[in-house]
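Engineer: There are structures below to look over.
The numbers here are math on the coordinates, done by the rules we state, and not lab data. This one's a predicted model, so the numbers in the text were calculated from it and none came from an experiment. Cβ atoms are built from the backbone, for glycine too; each structure is taken alone.
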Structure I
Amino acid sequence: MAAAVHKLLHPHRSRDQAREEEHERQNSAMDRARVEEKHTLAQWGEKKAPLEPGQIDKDPDQKMVGHSSHVLRKKDFELIKTLGTGTFARVWLVRLNDAQKGDENQVFALKILRKADVIRLKQVEHVRNERNVLAAVAGHPFITTMVASFQDHDSLYMLLDYCPGGEVFSYLRRARRFNEPTSQFYAAEIVLILEFLHEREGVAYRDLKPENILIDAEGHLKLVDFGFAKKVENRETYTLCGTPEYLAPEVIRNTGHGTAVDWWAFGILVYEFLVGQPPFWDQNPMKIYEQIVEGRLRFPSAMSSEARDLISGLCTVDTSKRLGNISGGASTVKSHAWFKDIDWDALYHRKIQGPIVPHLRGPADTRNFDEYEPESIHREGYTKEMQEKYEDSFKDF
């Protein structure tokens, strides 16, 4: 009787209590899921085994890597050091906070993009492309693995594997040029990347250059920075993007371009590996563009005839005759005489050690990365108006 009277006098007390209990249940389920996910991340970080092409093609939500996480938070990671900065992003070396026993040494790169900056700099579409392409290709042996993505009110996050070797660009500048076997090895890994992006995903990368290629702990390449990557399939696109020395003639002429731009840039890259500088260069970018559109290559006499033939085939102004873009696609590049000593299957499965293995003190060694200024505290906030207009664009995170 007393309980019934109490219920009549305090009807919402039990409702509030039930709501509170439900809230606690949800929180505790989320905490358990978060602990589980962090342990899974650490296990992946230990193995980092590449997936077979057929496994990579799976829906990202069905893979161990590349998924959108609804439980991870920034506070799950200890920010150790800035590895790089851009106009609207900062990449940190991080380790798991409150890791389970045995998981403490797993480190990752965490790319943090502030929503307000992404919107202000009109990068919403590029950021979405980057996240979705990285999700689709997660697990490839030579592409930076996006382990997971997540977001909070102000920022977007991409958790990536950490490549402690730093940029290929730095090694190339120190060595002046790479010898032929080193150039062939790294060029072959890039061929496997382009073959996968173009023929399985219909994606044009559009920013191939030494600064966007990192070296991992075992001396293999990892292609990073997919901000210009775009799923084009068989269509043409018209955005002017890339780095002057690496732009294909059709991008400069704005006649529409597709995946063929990557084979042109690959030819420029092979030339730069072997010679130490790209074939078309001038202090004035307009002069560079004139040289590119003319397409006249000059080779040093020491370069092998096979290398000259490969680069000439790739840096062909007519896209219908460009190696890699002609009938047969990437297989026409793989079967070129310059690559005759490459075992493509062993290379894909990382059975051959890379020619440049970085000297490291441990998994969190950052000696191959520059020092950066701390982040500015005066930053634009993510306003209610921005949220109403753009939040739906970030739902994939």
Structure II
Amino acid sequence: MFRISQYMRELAQAQQTGQWPAASRRGLGTPPGPVVIWNLIRRCNLTCKHCYALSADHDYTGELSGDEVATVMDDLKAFRVPVLILSGGEPLMRPDLFEIAERAKRMGFYTGLSTNGTLIDAPMADRIAAQGFDYVGISLDGLRETHDKFRRLEGAFDRSLAAVRLLRERGVKVGLRYTMTAMNAHDFAPLLDLMRAERVNKFYFSHLNYAGRGNIHRGKDAQFQSTRDALDRLYDRAWQAARDGLDEEYVTGNNDADGPYLLQWVAQRFPRWTEALRERLVAWGGNASGVNVANIDNLGEVHPDTMWWHHALGNVRQRPFSQIWMDTSDPLMAGLKASPRPVEGRCAKCQHFAICGGNTRTRAQQLTGNAWAEDPGCYLSDEEIGLPAGDATASTRRTTILMKEVDHV
């Protein structure tokens, strides 16, 4: 996750004081375990076009029991995992969700809920508020017509927006999640306006990653210029919020080129802070799959992140998560944990490699079969990443791959 607002607030402080703020020393020492996104259930009342879990509205056999979940939670706590994001499918369809959440809160985990929002009426909103989730993320992939088409349910937008309002009225910290593709890019600006009109203080912008139905629809991924235009708008909005002291959070995910692109944004507008920001971004390090973010699916399989459901590292029924996570005998995990990662092509030659860490590896693996190939979702030009003039091999290969994707759809 790329925390835009964090850097914009630092920039605003630097503009006010004439000095870039010192880095926080919080968390120094032995690093904690990864943030764990936990798909407790695969069943969902929707069949969204970009679902990485390929969920549908029926039961899936073999899911972890409540007792098994509790055992895994004990191991996660001992492993110093700080955050649990309870997800699905639709997690509200799991009967013991609130018992699991209560245990997580009691054990001291920062506990988030990732939901489509359509099952949240007033009584459910009361229950969520009483549970004390630290954060609830609700997906909106556009305005009414677009969202309902994405979610394949008429009325989904109205129900999800109603859920946002019900939770906000009860003091629950709630945010909007949006995945941009060529099919819904036109609704991005209106969604930002909706966020502010509804007094929601967090917006998560996700790039399409090629997993599950998102892989099926990858040919409809937003084109590079649309992505850049959207990020310009997002960065402008985040900067305005930071400058004006608004309590708004803007973050992105699934494309770590967003870090170098922010560096360019700052270099064009506030060049004196370019190097200070570069230091911060290098310290961030980009893609965290297999390092600082992890996934456990409904069957107990562990993955480097949620977009790697086609690659299992082990199952918590056979080995504790802590052992699976530290095992680098799996070549993918060995590469993800390597510093630097063994990326190839234009990623290996990129002057911003220390910032983005080679970006997400899923797109490369899905398109080429090689997890270490250059990321075809990188929207930075050859010039922007420092490739010498005339070195067009990587760009030619990337263009060929993308053209094949268009033919594929």
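Engineer: Given a value of 1.00 for FRET efficiency 1/(1 + (r/R0)^6) of positions 247 and 271 (r between Cβ atoms, R0 = 30 Å, to 0.05), calculated from one of I, II, which structure does it belong to?
Structural biologist: Values: I: 1.00; II: 0.55.
Only one of I, II returns 1.00 for FRET efficiency 1/(1 + (r/R0)^6) of positions 247 and 271 (r between Cβ atoms, R0 = 30 Å, to 0.05), namely I.
Engineer: Something else about it: When log10 I(q)/I(0) by the Debye sum over Cα atoms at q = 0.07, 0.14 Å⁻¹ is calculated, the result is -0.32, -1.44; to which of the structures I, II does this value belong?
Structural biologist: Numbers: I: -0.37, -1.31; II: -0.32, -1.44.
For log10 I(q)/I(0) by the Debye sum over Cα atoms at q = 0.07, 0.14 Å⁻¹, the value -0.32, -1.44 is produced by structure II.
Engineer: For mean count of other Cβ atoms within 10 Å over residues 111-118, which structure out of I, II has the highest calculated value?
Structural biologist: Going through I, II one by one, mean count of other Cβ atoms within 10 Å over residues 111-118 peaks for structure II.
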